[in-house]
Structure P
């Protein structure tokens with residue numbers, strides 16, 4: 001097995017990330033972010049060491065079931081009333097202008 005190399009971030013990497021994200025950062029901010037980002041990467045590496053082989057994947061923390069209703073028409077058969085407000089109705093549908101580019 002190949003040993004995983006510990007990830008680390010340096011000032012140049014922080015400046016590059018800030019540039020890609022279009023975030024203006026001063027030299028002092030860059031230097032303050034280096035140890036913070038390295039700590040975050042260290043926590044991620046610790047999470048990678050946890051044995052999760054017996055844990056089932058889940059989509060949510062708590063079990064949710066959708067409360068579904070029957071798919072039935074409850075307020076239908078009013079096409080003519082709906083189309084009465086349309087600026088242009090054709091053959092029981094909304095009429096729209098033709099668009100040709």
Structure Q
């Protein structure tokens with residue numbers, strides 16, 4: 001499991017494969033100087049709810065991977081995540 005770190009204050013644990021796809025989406029949006037909402041939720045049985053942040057190129061984000069191996073990216077998955085990030089609700093993930 002890797003970590004997505006937002007503004008050095010918020011850390012989200014994600015599977016390395018999902019994290020690599022998130023990095024591709026964030027990188028694509030930031031290259032275009034685009035900001036967007038990023039939300040994640042947890043399964044109902046965990047007692048956690050949902051968190052939403054505003055991702056903007058001016059705020060530091062970090063991607064820390066557990067493994068050194070770079071996972072293969074799925075273009076269809078990236079396209080779907082980008083389409084969601086471009087929607088009014090932004091990118092929404094459910095974390096197991």
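Which one of P, Q has mean count of other Cβ atoms within 10 Å over residues 19-26, as calculated from the coordinates, equal to 9.1? The read-out comes from structure P.
A value of -9000 was derived for helix-only ellipticity at 222 nm (-39500 (n - 2.57) for each DSSP H run of 4 or more, over all residues; to 500); which structure in P, Q was it taken from? It was calculated from structure Q.
Computing distance in nm of label points 7 Å out along Cα→Cβ at positions 27 and 59 gives 2.2 for which of P, Q? It was calculated from structure Q. Identify the structure, out of P, Q, from whose coordinates relative contact order in percent (Cα under 8 Å, 6 or more apart) was calculated to give 17. Structure P accounts for this read-out. Given that Cα extents along the principal axes in Å, derived from a single structure, equals 37, 33, 29, which label among P, Q identifies that structure? Among P, Q, the structure yielding 37, 33, 29 for Cα extents along the principal axes in Å is Q.
Values quoted throughout were computed directly from the atomic coordinates according to the rules given, and no laboratory measurement underlies them. Since the structure is predicted, the reported quantities are computational estimates derived from the model, not experimental observations. Cβ atoms are built from the backbone, for glycine too; each structure is taken alone.
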